[in-house]
Structure 1
Amino acid sequence: MGNITMLAKDAISAKLAECYVTIDGRRYLLMQGKDFEAKVDKTKKKLNILGKTGAGNKSVSWEGTGTITIYKNTSIFDELMERFKNTGEDIYFDIQVTNDDPTSAAGICTHIFKGCNIDGGVLSSFDVDGEFLEQEIKFTFEDWSNPTKFNQLAGME
């Protein structure tokens, strides 16, 4: 059968991505994005099963959360918090992330996170020992889609 391994070129560069934010129908290229992570946590309930000594686990719901760190040179997220402060209107938006390393045979993968809502955030900061202003934004999301998926690499079958 032989030892089949992944080719080094097929590892996806973490730097080769695009991130767009759509707020109130207006789409922004979030080129100041530094890092991004969106994850899903499933909620499971334990249940006892007649005839078994161990408990089973059944998934009953999920929650989507994420964090994005940006270089602090835009006020679009501050404006969302200010709008909430002034009007009580909680603003929901979408985030689209595409990973695309042209060297890799894995191709392109895009996720769209829908119904994103900021948990809060730093409005202003400074750091005399720091290099650049950054802002970490935590959020939740209510849905997602995966319109383009990575290709299956040769040898995985």
Structure 2
Amino acid sequence: MAETATESITIAAPLEAVWDIVLDMERYPEWAHDVKEAVVTQRDEQGRPLQVEFRSAAIGRSTHYTLVYDYSDAPSALRWSLVKGDIQRRIDGGYRFASTPDGGTDVQYDLQIELVVPMPGFVKRRAEVRILNTVKELKARAEA
């Protein structure tokens, strides 16, 4: 069964700046603490990352997974899904972006993840907190 998580945050930076950071996936290791490596293996006709291989810290080990991205609602949303993963059976997620009246950006991060091997509840909750921290790390990067 897939676990779901959602995090919302307001970033004091324009949507275009936040969007640019999100699309610069090869630089995720600079600001997303758990992402150790991100390699774009395929780009769309506009040069945006279409398929990306990640190596991330997860539950005391390193995990590898490949995501494919959907830009059909860009720049108000960016969605992804799992192509392949070593410990993941499913990863579906996305960002939703909306400009605020004061020039900032509201961001909602949604994630559904299903692992190959079941984990105890307390381990899942700890992993969820770390994953959702990525949104706070995005905020710090955009506001820097």
Structure 3
Amino acid sequence: MDLYVPIKLVFSIVFAIAGTLFLCIAYREWCSSYSIITQGIETEGIVVETFRKPRRTGEPISSAAAPVVQFMTQSGEVKKYYSSLYTTPCYYEPGQQVSIWYLPNDPTKATLNGKDAWILPIVFGIFGFVICLITYSVLIGLLIKRVFG
């Protein structure tokens, strides 16, 4: 047995685990967004500002921005939702009215309609699926070769 097969096996296992982890994160985020939208309360909010993506040491300054949405709960509390979807240019402008869903028992858990709710699960899901498709097929091929070959 040459050295190439164990290295291929180790890399395949590591990437299969990583791909599976991406799929798990995508599923968890999808469930979270789905739960907020189906069990939450829809209301109108107003974009009060946009904020730039925080810069890490050594990173160039980014022009990506995300909206801050102010909304009122059913109990009359004024809350702010800080989106984590940074885009260039920002999809929302200050003063713009937007639909927002929040959980009545925890208004800090909220989501905006559209990309804000689904971008992370979709990106992680596609990325995880592609990684798993490639690495699990390699692993199955190695196992078949080992057992029958």
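The numbers here are math on the coordinates, done by the rules we state, and not lab data. Please read these numbers as outputs of a predicted model, since none were measured by experiment. Cβ atoms are built from the backbone, for glycine too; each structure is taken alone.
Quick check: 5.6 is what I get for distance in nm of label points 7 Å out along Cα→Cβ at positions 51 and 83, calculated from one of 1, 2, 3. Which structure matches?
The value was obtained from structure 1.
Looking at structures 1, 2, 3, which one was helix-only ellipticity at 222 nm (-39500 (n - 2.57) for each DSSP H run of 4 or more, over all residues; to 500) calculated from, given that it came out as -2500?
Corresponding structure: 1.
Computing mean projected area of the Cα convex hull in nm² for each of 1, 2, 3, which one ends up highest?
Largest value of mean projected area of the Cα convex hull in nm²: 1.
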